[in-house]
Every structure is written in structure tokens, then in C-alpha cells.
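Pasting the structures here.
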Structure I
Amino acid sequence: MLDIRDFGAMPEGKDEGQGCRTAIQAAIDEAADQITWRHGQAIWIPPGRWRILGGSLIVPRLPTTREIHFLGAGREVSYLTNDHDPRSNPMFLGDPCPTNLHHGPGVTFRGLGLAVGRDHRVFHWDVPIVHAGEDHRRLMAEFVACFFWSGPLSTVPLVEIRGGFRCLFQNSWFYGVNSLRGEAAAVLFSGGGLRMDDCHTKFNPGALLEVDGAGEVLVTGSRSEGAYRRPAWQFRNASNLTLINLANEGKGEGPALIDLENCTDVEIINPQLALADVPYDAEGHFADGIQLRGCDSVAISGAYGAAYQNQAVGRAVALRVDGECSNIRARLQTGSLEPATQVAIDERAVGCSGEIWSRSAKTRAVWYTPG
């Protein structure tokens, strides 16, 4: 294991205002040189605040299956920060070099606080993929027991990855991201094998996850503190999604808390469908619980929504299915005395069926579209 102090890194207060980016980059480069065919290399980030000033840390391209591990003493003990320096935005940047595109690194962050200024990113990987069908050309990133922090009301994602493969977010917190301008804490494009377990946005409203063009996505036991004028959970052009116990505070989301567009082979289990506190547009529309647009082969079970009909303007519903959808199966529960008012199924949708049970009235409503 490499220790950044052995490369000259000094913590805040002892770095003479210069930060320690050069020292940490030297440790990263040394780790890349030491990596063997079967094993990665670890870099130890000791307790303290370590400032990244004057530029981004570059994640190098590595031979397939090799990894660099950034290990801290705990997300509230070992901090990397760019101290609001715009030159160090993002804090970590994928190597932009166009050579060796057949290689993609594996990188792991464990037990670290990762703090950046407002509208700065912690991690940004956006290198073109020459042959997207070959998984070994993609980034494999893991973020475990980390605390991502940005300046209040930040309008950019904290983590943005294009071309990720088998990325993992586990037991991690996201603070500072704000969705007033349409961003989520973590945004992933054109990847596969994403897993998110027990992650949360903390302390202020912010959407948690946006996925576009991905497959084999598993999200479990994670919570968004709410969002404004965008979904808390958004999935587009994705396939093979399993979403379990998604929780949401319910703020000013829109058009839905959980929004899926052009997605296939989806299973949603026991989502918590909170009522939005405020409308998401000037006309007074409130967010639906789940909205499906152009989706195929979706199964929903265990969903519970409160009495959505109380939000009268452009009435919200627990589940909305548009006419481009097909093969939707749903079983929901509601606190409403009128369960039939809690779903809106376009009659043009093909092969859709389900039921919604009222806990209060002890009655149910069923629906079916031919196909």
C-alpha cells in the first residue's frame, strides 16, 4: 500500500497554501506502474483534510482487470477537498489521452470524504468508447462508504460517468446537489452493470440517480431527500432494471417521483411513493408516483401511495402509463377511499393489467387493456 505522505503530501494547515495535488498524482502514477497482471494497488489517504489545488487528479488508463484503490480511515475522517478551486474541477478526471482506448481502469474509493466547491464535480469520466459492445473498454468504478459533498445548491452532478461498466455505489451519502436546474447526484450514461445499495442524498433536497442508455441496473434500499422540477429517480433508454425499496421524501418533483422512459424488462418492488409537497410547474401540477412512457415488460409490486386525488390541479396519480407502453403488470396499495382514481392507464397501451387495493375502504380496482 502506498501512503500519500511518502510522496510529500501535507494536510491542510501544513501545506503552505499549495495543497498536495502533485504528491497525490505522483502516488497515483506510482500505483499504476506497480500494478501486476492480477493485482491492483492501494493508496492510503490518512486522517485529515488533503487539498487538491491547481488542477484535477488524472485517473490513468490501466490494463484490463487492474485497479487502483483509494482507501481512507472513514468518510468523516479522511477528506479530499478542492477547497472551491475552479482549476480542480472535477477533482478526479478520466485520462483524456486518445491512445490505448482498448483499456479502461478500475478505480475504488472507500471510506473517504470527497468535498468540492459549488457547481464542481467530484468524479468525471467522459472518454469516447470506440467499441461500446466490448465491456473491457469501459470504466469500472466503486464508491463504498463515501461522503460526497459540494457547495450548497450545486447544479451539476457530483459523479458523472459515461461508459461505466459494473459501477458500484454502496452506503454512500451525497450532500449539496440541488435539482432546481435539473441535475441528479449521480449521472450515468451508456453503461451496464450498475449497482446502488443503501445510498442517500443528505440534508437538502436533491435527486439521487439518473441513468440513460444503460443495462443491468440494480438499485436497493436507497433514498432521495426529494427533488424540484425533475424526478428523484430517472431512467431513460435502459433495460434489465431491478428497483427495490426506493424511498423518497416528496418535495417538488415532476413529472413523477420515479420516471421511466423507453425502458424494457423492469421490476419495481416496494417503492415508497410519497406525496409531493409543492407543484412542479406554474400551472400547479403535482408529481405522479410512477410514470411509464414508451416502456415494455414492466412489473410493479408492493407499491404504496397515499391519497393522490387530494392534489386536484392536473390530478396526480400513483401510477401513470402512456399509450406507447406494453406488457405492464402492477399491484399497488393506496390510502385513498377511491382506488380507481389512483391510476391513469392510457387505453391505447397494449397488454396491461393490474389492481390497486385500498387499505382504508377495503376495496380494490382492477384494469386491463387488450393485447
Structure II
Amino acid sequence: MTIPAQSIVVVDKDTPLLGDISIQGTLIFDDSADITLSATSITVDIGGTLAVGNSLRPHMNTATIILSDTQNSNGTVIHSDKSLVVHSGGALQLFGASRTPAWTVLQKTAYANSTLLVMNEATNWQPGDNIVISSTSQNMSQTERVTILFVAGNVINITTPLQFTHNGELVFVNGTVIDMRARVSVLSRNIVIRGDDNSNDWQYGASIYLHTGATAIMHDVEVYYAGQMGAVNRPALLFRAGNSSSLVESCAIHDTYHRGIVLQGTSNLTIHHTTVAFTMGHAFVLQYGTEAGNTFSNNLAISVNASSFIEASDVTPAGFYISNPANEFVGNSVAGSLSFGFWYRLAPITSQVSAQLLCASVCFKFLDSLLCLYVMIEYCIGTIQR
């Protein structure tokens, strides 16, 4: 299916599986009802736009894009591309209904068998929303997903009792305050991009790929069943070089089979108030060491798991995998990673003195971003651990 240049197509009802869609004009979603569009792949070409809502009028109903495999006459699954690709000169504009805050912390300890959560601030989260509560023990598997029954200010009642206790108190060690409170993030959004229901069987889900010169504005978007295990450059969300006007804000990316958000040579991208949860491989990635001027603020990585099907480093995954210090990280948090919270795997440094100075500046600069998790700073001349 091709949408020609200068054409506008409005999706106003659920679609069957449409195969490959090429957008050279504009594809928009009507906001009068909940709508699901199914395709094997979507390509936004030069001059094309895929839009759901806009900055003045966010989309209020549910818009779902399912990227799906196909089956032959015998019912055998045939892998399709399952990608949303935006080429140079193309635009992805997604503006969903606001969920605020995107994540927060508990104000009081939530005990096992309780159905009551007292948050540190009021939320506008909705009944039926799925939320994740980080483990506060040494066992990452005590991270829990629950569903909201009702919300009253900063108090949330959930549909099923908690299986584990989650700390909501500040910890004092020798007069120093350490914030070990459970992180709580809302995963539900009303704009959804996901793989089909067979994705888990093959660990082969949807992948969003922004080429050099493409732009993406993603506000309050949920991406799940995403990333393709064993495939090259197929994480949940990939930005290639450029993309200086792109923004990812208040999104939730979860249940991925190939990392979370990956930047490859990208500069001046902003990612904030975004949660990446239940990943295989690193959650937030600066991959090549040429990425610079990007801003990561108030993001959350939670339940980061190993993968032996991506690169060697993903066997010991990090919430934030950073290959270049020339980027800004403010207020980020990692709540549960198999190996590292923040892993600085930097380019070669020829001087031991410069390595020590960089280590000191990095450690001090990122102190507020840490959730008392392991930080590793690695150079070609050796490894310094904090």
C-alpha cells in the first residue's frame, strides 16, 4: 500500500493486516474512536509524515499500530520486517494523552499482600493503567507489574495484592541520606506501537528506525514487544546520525528483545521522563562514541537483563551504556540491572592523568543520577570502578 506524495489518508477504523505501507504523503489517525492499524512494515519516505495528534491537540482515544508477522496456508509463521522506518526527510509525530508524572517514588513502604500504594506526589494515572514497581531488595525479580483500580491524589489502589515488600523510606547511613525508595512508573499510554502477539514466541518484535535526516517527536507513546533478537541494528528504538530536532518525552518502552533506545552517531537529541523496562540488553545506549550534545534527563531504566544475541557487552548489561562523556545526564535513575547502572565505556585515553580527571568529573557530575547502583568507567588503559 502506497500513500502518494501530497495525499492525506485518515485512518478512521480498524484495519486488516495491510502488508507493507509506504508513506510519501501523510497518514493520520482520526480521534473519534479507538483505532488499530495492522501492517507488516511501515516506511515513511522523504516528504512523508505519520501523525497521531499534534502539539496543540494531543490524541485522546487509543491509537494502536501493530507490526505483524504473516502465516502461510499451513499456519507456519513467516517473519516479516515488522519495522517502522523513517527515512531522511520523513517525519514521525506522535502526541498522546499526558501521563504525569511519567515515574515517581513511593512515599511510604508498600508491604507484601497490600493493595495500597502511597506515592511521593499526586498522579493523573488512570484506572486500568499498568504500572511497574521496582524491587528494593537485592533480588531484581521482585520487580512487580500491577494494574490500577483507582487513584485518589497520591494514593493508588491496585487490583491484586503485592507479592513483595517495596521500600518507601529514605535510608540514613552515617548521617548521609540515601534514596533507596522504590521507583514506580506508569507503562500504559494511549498511543501504542507494538509487535504482534506472536512476538514473545520468537523474541522478534517491532522495531522503530530513524535514519539520518529523519525527525521524530514522541510524546507519551508506549512501545512494547519490541526489538528483534539476533538481528543487526534492530532495537526497540534506533536513532542514526543527525536527528537534532528529535524529542522523546514521557514514553514507556518495555518488554524488548533487543535493547531499548539506541543512538548511533546522533547529536542534540533530547530524551526525558522516559522509562525503559524489562529489556534484554542495555536500556539506553550511546553506541559508537561519536554521539555528542544529547540530553538525557529524568529517565528511568528498570529490570535490565542480559542478552547473548546482541553484542558482547550486553551479556553484562547496563541501564545507561555511555561511550562518550560529551553528553548531559541529569536526574536519571536505574532501578534493577543485572550488571551495571551506568557503564562508561569510553574512547581511548592516552594519559593516566586525563583518565583520573575524567573519572573524578564524571563521578561527581552523575552522583544525583544514581540509585546506589554499580558504576563502571572503562578506558583502553584499564578499568576504574566506583
Mean count of other Cβ atoms within 10 Å over residues 219-226 from the coordinates reads 21.6; which among I, II: I
Given a computed value of 20.8 for mean count of other Cβ atoms within 10 Å over residues 147-154, which structure among I, II does it belong to? I
Read-out Rg and Dmax of the Cα atoms in Å, for residues 59-122 alone, computed value 13.5, 37, structure in I, II: I
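The numbers here are math on the coordinates, done by the rules we state, and not lab data. The shown structure was predicted, so the numbers you read here are calculated from the model rather than taken from an experiment. Cβ atoms are built from the backbone, for glycine too; each structure is taken alone.
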